[in-house]
Structure 1
């Protein structure tokens, strides 16, 4: 699998070690050491995935992510310090797809990147799912509501796909993590709640009173087929 990967970190050791592992796997890698350089690289390099540190000079990672999400749904893995729980939540709310906590093994990060790229490029056997006002194309990874395209990030699309293909069945946070992030994900399962909240804002008429994605207390979430 070939892919363009942008690594953004102001620590040279991380840039060198992660780049070396990724290049050995056949990926094309570019690096940036500050937020402004990251935005320039993202605009010209067109990465398939970005590894983005939160603590950056000039523009921090959260501001870089905010600006990226204005024009791009590229898959973003945030790097955070161990104690930065608030930064994790803010990053996810701004549209990060995943995060890893420093310090980490470069091999672990590369494994996470490879798993994410496999999910992004995977084509489902059934090409389309349609329920009432929502439709998704599993080959093109696109979604529509009432015939209008939805601007979903890769994680939001994958969550919607998992819920729709299991419609009227409650899926736990653990099950959604396994289906969307993969079995090798070791982060906080609360990441599901953050992304469900973002997804509801994009597909529900009233996110505070959802009709498509129901919360099943003590169990998780369920997609409701409103055409029934």
Structure 2
């Protein structure tokens, strides 16, 4: 594609030799999708191609060596965030071609089906979703009019969302990861006319958010 358009390619990283290698291609070109691993398989969730948003889910079984379509979500979700927790996959927010979403759903591999869960208070896409201390954190993103710093926390035990402490900066399109007992949110975009961020924020329960140097992660 010469660096343009949407891709069906996938890559895997081998920690032992520090190299990336190509995986089998997806069944369809797409971007702004979610990803999660469950039971030794990799799931490519939702996304879109700039014209339509997808509810499709593809699954890669490394033993078979190809992507296969599996049960679709209840709702189309472009710019979705997803994560695995306790044997289920969660897909939260996104854009359905008409509006940004506050809805969320969960995939149960035993039932092989997606089920709606409680909706967030706020609409968001282009956000992050991570698990910390048995709860899911939906972080930042875009609400349809502006980038946001807000955080919402889902507790699967109660089935409810609560407001978390907002980040120090507005951030969409950022990356997030959990290391030990902290969430790190890296880079992102503050909004139209603003520079791309090179800052990192760290959240720890009981301590809130603080700015950290990228070199301090881990």
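Derivation of every value follows stated rules applied to the coordinates shown; laboratory data play no part. Remember, predicted model here, so these are calculated numbers, not experimental data. Cβ atoms are built from the backbone, for glycine too; each structure is taken alone.
Quick look at the values:
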read-out	value
Structure (1, 2) behind the derived value 24.8 of mean count of other Cβ atoms within 10 Å over residues 47-54	1
Origin of the value -12000, where helix-only ellipticity at 222 nm (-39500 (n - 2.57) for each DSSP H run of 4 or more, over all residues; to 500) was derived from one of 1, 2	1
Cα extents along the principal axes in Å, for residues 23-78 alone from the coordinates reads 30, 22, 19; which among 1, 2	1
At a computed 14 (relative contact order in percent (Cα under 8 Å, 6 or more apart)), which of 1, 2	1
Comparison of 1, 2 by percent of Cα pairs over 22 Å apart, for residues 39-166 alone - largest value held by	1
Top of 1, 2 by distance in nm of label points 7 Å out along Cα→Cβ at positions 135 and 207, largest first	1
Origin of the derived value 2.5 (distance in nm of label points 7 Å out along Cα→Cβ at positions 31 and 71; candidates 1, 2)	1
Source structure (of 1, 2) for mean count of other Cβ atoms within 10 Å over residues 63-70, computed value 17.5	1
